[in-house]
Structure P
Amino acid sequence: MKTGFRLVLLLILCSPLFAKSPNVVILFTDDQGTLDANCYGSKDLITPNIDKLAATGIRFTQGYAHTVCCPARAALLTGRHPQRGGVNHWTQGNMNAAKKGINMALEEITLAEMLQTAGYRTALFGKWHLGAHPDFGPKKQGFDEFFGIRDGFIDNYNHYFLHGTGFHDLYEGTTPVTDKDGKYFPGLMLDRSLEFLKENKEGPFFLYVPFNIPHYPEQALKQHEALYKDLEDPARRSYGAIMTTTDFYIGKIVDKLETLGLRDNTIILFLSDNGHSEETGNRIQVDDHKSGLQKDHFYGASGGGFTGKWIGQKGTFLEGGIRVPMIVSYPARIAQGQTRDHIVTAMDWMPTLLDLCEIQVSQPPKFDGHSLLPILENPDAKSQYDGVLHFQWHKHWAVRDGDWKLIGRDGNPNYALHSLADPEPEAKNYAKEKPELVDRLKALHEAWVSEVMPKD
């Protein structure tokens with residue numbers, strides 16, 4: 001299928017010079033809370049670089065990704081529900097595992113593949129988390145360069161995955177990187193990103209920077225820890241510091257684009273993969289952990305995220321788990337300093353970026369997302385979702401229709417029906433009061449499952 005895809009790509013250049021195609025940079029944060037940036041209302045956070053992106057672009061107030069890492073990444077890179085590519089449970093973590101686990105299907109066509117075939121130089125520096133097996137991964141799905149972690153998280157200094165007995169997880173492609181022990185991983189990501197921008201300044205390029213922060217372990221830079229020393233809440237102190245570290249690295253990449261004279265003609269997309277983490281109990285459970293860390297060493301989250309009136313966190317389908325900060329900035333073409341209240345999702349960005357880059361495909365994949373170009377150009381344009389959204393992760397699922405959301409679990413007859421319009425959204429379960437609505441939303445979910453889940 002991939003060979004066929006490469007044959008049917010039709011690049012239509014509206015500009016007479018190929019070099020004027022816009023560059024694309026995606027800054028994808030990890031476990032950043034729903035409202036966790038100053039421009040989203042978290043006034044106790046220091047996030048000048050995210051705020052600057054909002055001031056030079058369009059900020060979305062109803063942006064949705066997913067409930068955890070893997071499906072959010074699949075949705076962003078394919079424009080499709082992650083279930084279509086087999087990402088409905090945790091993907092393989094250890095590249096060297098004896099048994100192959102779940103990996104995103106190679107038949108899925110990624111944004112990187114689309115742009116690569118259209119002449120873009122492509123790179124991923126950071127976190128992949130769509131399957132670590134060497135037969136899969138970034139360089140099998142459109143990225144010319146990959147440096148980073150193939151699974152979900154690492155200690156930022158020793159580069160080991162910390163759950164279980166641990167394993168080393170820092171790679172150049174599929175080659176282990178073992179000479180960076182003690183080096184701060186986000187800094188290594190930054191170095192590679194800046195080098196890539198300099199080397200490819202003539203463009204066009206696609207730089208995907210999926211950060212592994214503010215995800216635990218919350219190992220902020222010392223200068224950012226000092227900024228929060230007076231906050232009373234220790235959880236917010238820790239979380240605030242790692243958020244400002246994340247913002248700092250975002251700023252370095254944007255500054256480099258400005259220095260190279262590339263800022264106006266570069267589309268920058270910023271978003272998070274899911275809400276903040278409440279995984280506050282993570283500790284090393286075994287003696288002789290492969291990382292060298294001692295048993296009982298704490299590496300969990302602080303639980304210091306902020307959701308405002310919303311409730312929930314990573315791992316739930318409540319708004320605090322799936323609604324994320326989302327900003328796009330492209331000074332050469334779209335408005336600056338505006339907001340949009342439309343429902344938008346991570347799946348929308350692949351078709352949107354193809355439109356902004358003026359790339360058409362004669363036989364495109366079946367996108368579940370929609371191009372946001374009409375919304376970017378006109379704040380009065382209608383959302384294409386009509387209020388209906390679907391989410392699923394393993395046996396858990398949710399469907400939203402307008403202000404109502406039904407959350408269920410396969411095999412469990414008990415449902416949670418919530419209203420987003422209540423003064424305290426999603427705090428009350430209306431399932432027993434509104435059985436007809438439960439049945440209608442359940443039917444919507446079942447119809448969706450029959451359409452998107454791979455058939456055996």
Structure Q
Amino acid sequence: MKSLVWFRSDLRMDDNPALRNACIESDEVHGIYLYSKKQLKLHNEANCKTEFIIENLKALSKSLININIPLTIINVDSFQNCERELLNICNERSLSKIYFNNQFGEDEQERDKSVIECFKKNNLDISAFDDQVVYKPGFIKTGEGKPYSVFTPFKRRWIENFNMDLLDIDFSYTQKVKTQIIPNVDNFEFDFKKQNIVNMELWPAGEEQALIILNNYLKEKIFRYSIDRNDPIIDGTSRLSPYLASGIISPKRCILEALKINNFELDSGEKGITKWIDEIVWREFYKNIMYSFPRVSKGKPFQEYTNKIQWRFDEAEFTAWKDGNTGFPLIDSAMRQLKHEGWMHNRLRMVTAMFFTKNLLHDWRLGEKYFMENLMDGDFSSNNGGWQWSSSTGTDAAPYFRIFNPLTQSKNFDPKGLFIKKYVDEIKDLSSKDIHDPSDHQRNSCNYPMRICDLKQSRLRAIEAFNKAKN
């Protein structure tokens with residue numbers, strides 16, 4: 001049999017069920033990736049993430065050709081054209097079946113539905129798999145048969161159903177029948193212009209690099225994850241999120257390798273390991289939320305009463321927040337890290353998002369969109385889930401009256417101001433005592449802005465807005 005593997009958010013060979021099954025069942029295998037500049041823009045994908053994807057497509061193509069699988073990049077206008085392009089290539093190359101891994105989100109599911117219907121009408125086989133989650137979406141339910149909307153019981157049920165067979169992912173590829181098709185990734189016109197200042201050396205392309213990053217992290221840093229994960233200057237996280245978001249490495253591979261050094265225990269043993277696995281399960285939780293509650297794919301809050309919140313908007317404040325000029329050093333350092341690295345420390349994502357939605361009382365959707373436009377690891381379900389958590393509009397959300405104080409957060413998690421000094425150059429010479437909240441005189445002399453809001457008054461304003469919406 002001759003078949004086609006449609007790559008999407010799974011740019012790897014390791015633990016790729018669509019590719020694995022195609023290789024098991026087919027003598028000849030072709031790879032395809034549909035590139036749509038328009039669709040990337042519609043989904044607010046960051047310029048740096050697109051650059052990352054392009055480099056990883058090149059790395060994937062080199063790996064595939066070693067087993068005689070050519071990867072063809074095809075330009076499409078949008079998701080609406082996918083079924084036609086896929087059908088054309090199957091007809092041109094006499095391919096009888098297509099394999100792909102499922103994606104989450106309303107747009108993606110509608111696209112795949114059209115593709116499946118088209119292939120069935122044309123008597124072509126199709127097989128779809130789940131590679132971004134351990135359990136099939138919607139499988140984990142409450143005793144009443146409903147989807148979970150709180151993480152802790154979701155994770156408890158996740159563990160109850162777990163067995164190591166779910167991580168049976170190791171597979172050795174063998175060469176397929178060689179085709180006359182020449183991979184085109186090196187000659188393809190991506191029409192990409194670099195419009196970011198991200199240092200891409202921070203994110204080397206290819207699944208081999210992702211595995212190196214994982215293994216290096218597991219050798220030492222993971223054991224202190226539960227202690228160091230909230231301190232941004234220590235860099236105690238794995239920084240694998242860009243690779244997970246674009247499918248350069250799989251969640252199952254991450255969990256399996258972590259379990260190997262924890263006696264295969266999910267909820268006991270090394271606290272750093274179990275806490276790190278927790279964060280991967282969070283990703284699965286948010287994907288299940290998106291699957292079970294499609295409204296969150298459509299710009300709707302999970303907590304429906306929050307539709308009534310009267311969000312305010314101030315262009316100058318929005319610009320100051322985006323540029324890292326709010327006058328709150330921890331907020332500003334985090335926002336500047338985002339621009340320079342295409343990534344932000346998770347604790348700071350919560351702090352900056354809560355400041356934006358509570359202290360500034362700006363609509364969470366504006367912040368969610370800005371993050372997606374700048375994050376190397378932009379993952380729609382995780383980004384949406386994080387923003388809705390921080391703004392108290394989502395699942396398992398922070399109570400609306402719990403509002404992180406950026407000054408307290410700064411002193412607690414960057415006590416010496418080392419992270420602030422790394423990104424907010426204007427105040428790098430201030431003492432560790434003054435750097436968290438410089439005096440007016442210091443701000444003037446350093447050319448650092450005054451605070452754009454009063455923390456106490458803005459907190460009361462947010463609580464009042466939520467109370468009005470709730471009552």
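Laid out as a table, the results:
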| item | result |
| --- | --- |
| For Rg and Dmax of the Cα atoms in Å computed as 23.3, 75, the structure of P, Q it came from | Q |
| Structure (P, Q) behind the derived value 4.5 of distance in nm of label points 7 Å out along Cα→Cβ at positions 296 and 448 | P |
| At a computed 18 (relative contact order in percent (Cα under 8 Å, 6 or more apart)), which of P, Q | Q |
| Label whose coordinates, when log10 I(q)/I(0) by the Debye sum over Cα atoms at q = 0.13, 0.22 Å⁻¹, for residues 176-263 alone is calculated, return -0.62, -1.19 (choices P, Q) | Q |
| helix-only ellipticity at 222 nm (-39500 (n - 2.57) for each DSSP H run of 4 or more, over all residues; to 500) from the coordinates reads -7500; which among P, Q | P |
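None of the figures in this text is laboratory data; all of them are computed from the coordinates on show. Fair warning: this is a prediction, and the values are worked out from it, not measured in the lab. Cβ atoms are built from the backbone, for glycine too; each structure is taken alone.
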